[in-house]
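Below, each structure is written out as structure tokens.
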Structure I
Amino acid sequence: MICLTSDVHHASLGTGNQRASALSEVQVARRYLALLADAGVKATFFVSGRAFLEEWAELEPLCAHPLVEIGGHNFNCFKLAAPHRLWKKIAGSYNGPAWIQRRDALRTIRIIEERTGRRPILWRNHMYMHGPHTERVLAACGIRLCSDGVRARGTGPEWHRAGLYNFPLNVIPDHEHIYHAERTPAWVERWVRRYHWSDDFGPGSYPVEQWTDIVLDNLRRNEERGAVSNMLIHPITLHLADGFKSFARILDFLARHETVHMSEVLASPAGGRARAQAHA
């Protein structure tokens, strides 16, 4: 099984990708969804709460599409950053204290439920920010699975004793590993050197065509080892990289394999095994 996931942020967040695009992330996501629909590929979209507040008219058709399910992606995506940096320095939690995280999660969950009529049970923190309170807070808010972080050798959801599953990405992500927008080779080199940045796929970034080769190799390797693939595509990243040209190769692969909503993994043998192993 393959979980194709996407992150979509409100336009007022003002990211580098957004500044480089004439279209909003929601508008790009709708173009991306049209490609998925033509191929019959399911996707789970993690959407920031403020997008439902500010861009609902554009967002509604995406949320209503039968191939799409919606998860939460924070409300403001940690804007403003200064208090979060302070919390990280003082208490080791960029997400903030537990009460701040709970307020953010409930605010996001409520507006998604108000707009769509469905209460989300899936979550991904912006920038995969995962802190010491994350599982406890999200589980208490009714979230059943959190998809933060990157684990190249991960095989599927992992049960946490706080009462929910963690499911890190096990396919190389796009934004951090593709040259696009402001992320030129020189920019990336400075960034990696300044922050000693790396994830489980290393510190490297690539032209989108080479990154696509790596994605397809990751998907084949996961299939060979019986892992549930968890992959991330930011529609705006692939739009800026080459107008979705390289994504056509990925979509061709996905169309010939079983794609599932992330919630479906919870009811699959992989989800059951994770919980059984945790209680063994």
Structure II
Amino acid sequence: MVTIGGDLAVGRIGFGAMQLTGTQVWGDYPDREAGIALLRGAVERGVTFIDTADVYGPHYNELLIRDALRPYPRDLVIATKGGFVRGGFDYASLDAVGNVQYLRQSAHMSARRLGVDHIDLYYLHSGRAKDAPFQDQIAALAELRQQGLIKHIGLSNITVEQFAIAVDIVEIAAVTAVYNVAVRIESALISAAEAHGAVFSPWHPITITDAGPEEASRIRAVLEPIAENHNATIAQVALAWQLQRSPAALPIPGTTNIRHLEENMKASTLKLTAREVTTITNLVPEQADPDADA
């Protein structure tokens, strides 16, 4: 188990729901009944943490979760996010908005779509918005927390410097960023989260292709014998490494396949040796925050 904000205990492996949308995360999931079945199957198999965002669809993902799972099990924690907007199918239409009135509206509307009176974990989806000071954005979320609409606050797509600014304003319970066996550009951020006592929720936690085909082949060649040694898949090894790498890790692998979901969940019981963890860790150098001094 890992505990968010001191009081929300969840399983070590969550579920990232972003894939349950249309192509390019635009529109509703084509087979809506299958999406509902997958979400219900995830909870039946022990998932207690689901990650979504208002921009997934936009909005359709939150509505799908509500229709599939409400009334929610008492032990289920749902995290959502606000601060990104999409103007159309093209990813180029994605933009970050920090206007505090917009953020307040986004949180209220997410709660309405999810069918809850408060949001367990609400992330500022990006620290890149230029239309409002970052401090003001965090202060707006802090106000919503004080009002009871948000139980805990998280941060996504931020720098270590922004994390330090945020924790001076309000308690930060979680941070999410890309981090896996192949990409370590957020190493400094995970260290900052650990030092603060925040949960670190890596997305793309099992991806090895982000660094390019040649690098992926090199990494796969190292992971394959480790997986064979444990009668496991490469994805399970990648998840097990996340869990043993950091006690604060809460990876959120996404899938539209119930068999893959079951495999992901089983990774929580896979115990790598210390040497295997070190071997995987040494595949890619841990990097400092690229934007900390920008």
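Values quoted throughout were computed directly from the atomic coordinates according to the rules given, and no laboratory measurement underlies them. As the structure is a prediction and not an experimental result, all values here were calculated from the model. Cβ atoms are built from the backbone, for glycine too; each structure is taken alone.
As an exercise: mean count of other Cβ atoms within 10 Å over residues 141-148, calculated from one structure in I, II, equals 16.0. Which structure is it?
Details: I: 21.2; II: 16.0.
Only one of I, II returns 16.0 for mean count of other Cβ atoms within 10 Å over residues 141-148, namely II.
Of the structures labelled I, II, one was used to calculate relative contact order in percent (Cα under 8 Å, 6 or more apart), giving 25. Name it. Don't skip to the answer; put the middle values down first.
Working: I: 25; II: 18.
Answer for the origin of the read-out: I.
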From I, II, which structure was volume of the Cα convex hull per residue in Å³, for residues 93-204 alone = 129 calculated on?
-> I
Structure responsible for 3.3, with distance in nm of label points 7 Å out along Cα→Cβ at positions 69 and 101 calculated and labels I, II on offer | II
Among I, II, structure where helix-only ellipticity at 222 nm (-39500 (n - 2.57) for each DSSP H run of 4 or more, over all residues; to 500) as derived comes to -14000 | I
